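Presented below are the structures under discussion, each in the form of structure tokens.
Just so it is clear, none of the values below were taken in a lab; they were calculated from the coordinates. Since the model is a prediction, treat every value here as computed from it, not as a measurement. Cβ atoms are built from the backbone, for glycine too; each structure is taken alone.
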Structure 1
Amino acid sequence: MINSEDKQMPKAAKSKRDVAAGLIMCDGLLLIAQRKHGKNLEYKWEFPGGKLEQGETLEECLHREMLEEMQLEVSVGDAFVTSSYEYDFGTIVLHSFWATCKSKNIPAVLEHEQYKWINPCDLLQYDFAPADKPIIEAILKLS
């Protein structure tokens, strides 16, 4: 008979999620979004996007998420930087892509507290989620 105190229980495995993030430019400005109250990382800023679903590419994921979350039609371009960060709730692998607006539509605020179009040189003025920070560093090195 095994005493339960003698047997170590395995720790629950944390989830790992691939997420596509858009570096969406329109008239020289970059779109950022603030996470909603009550969600993980509430009020942190991020590059908009979302979780990869089975059977889709990262580019398709970004296009779908922008339509669903902001009703914004984008054209997804080149991959930029991929970063990974282990949060308490799991690991996020964040794949960023350059993208442009296909139209001048104003994004709908459905899944975020707010959004802003900012000059990329102003990125450090916002409190971003940790997974986004390596992407910010890479963007700032471009200028």
Structure 2
Amino acid sequence: MQTVNLRQMRADDINAVMRVEQNVYDFPWTKGIFADCLRVGYDCWVVIKDQQIIGHGVLSVAVEESHILNLAVDHQHQGQGIGRHLLQHLMDVARVKSADVMLLEVRPSNKAAIHLYESSGFNEIGSRKAYYPAHSGKEDALVFACQL
């Protein structure tokens, strides 16, 4: 894996986070969603390489349960272990906050993410119908869980 640093996201990171978000997702979050996540106190992290933000993750932890809301690594840095490093960090943050399970949703079409989650100990536990926007309507989400 390339040498990267993780730190908590700040409001002044949002424009750089948006560049990654828009590069990675056809239906990216908005600046307002990231600002709201910071405002309500979610665990928001950025991945930095060569003084540039190349990834981010957003985690909610409440009542012994954690939920990854967003995890992204810029396309040119994918496949190098950075997403796995970020995922492991979010799992560690959740453990420190006494969560004993982690949940997330993923598009069935996102095979690379599914492989990452399955190889990190996550199991598919269900689905959510018409969860994600898609170019031709809506796409279901697979729900994954991992015992921490």
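Can you say which of 1, 2 returns -9500 when helix-only ellipticity at 222 nm (-39500 (n - 2.57) for each DSSP H run of 4 or more, over all residues; to 500) is computed? Mind showing how you got there, number by number?
Details: 1: -5000; 2: -9500.
Answer for the origin of the read-out: 2.
Using mean count of other Cβ atoms within 10 Å over residues 54-61, single out the structure from 1, 2 with the greatest value.
2
Taking relative contact order in percent (Cα under 8 Å, 6 or more apart) for each of 1, 2, which is largest?
Numbers: 1: 30; 2: 19.
For this comparison of relative contact order in percent (Cα under 8 Å, 6 or more apart), the top structure is 1.
On percent of Cα pairs over 25 Å apart, which of the structures labelled 1, 2 is highest?
Details: 1: 28; 2: 24.
Top value of percent of Cα pairs over 25 Å apart goes to structure 1.
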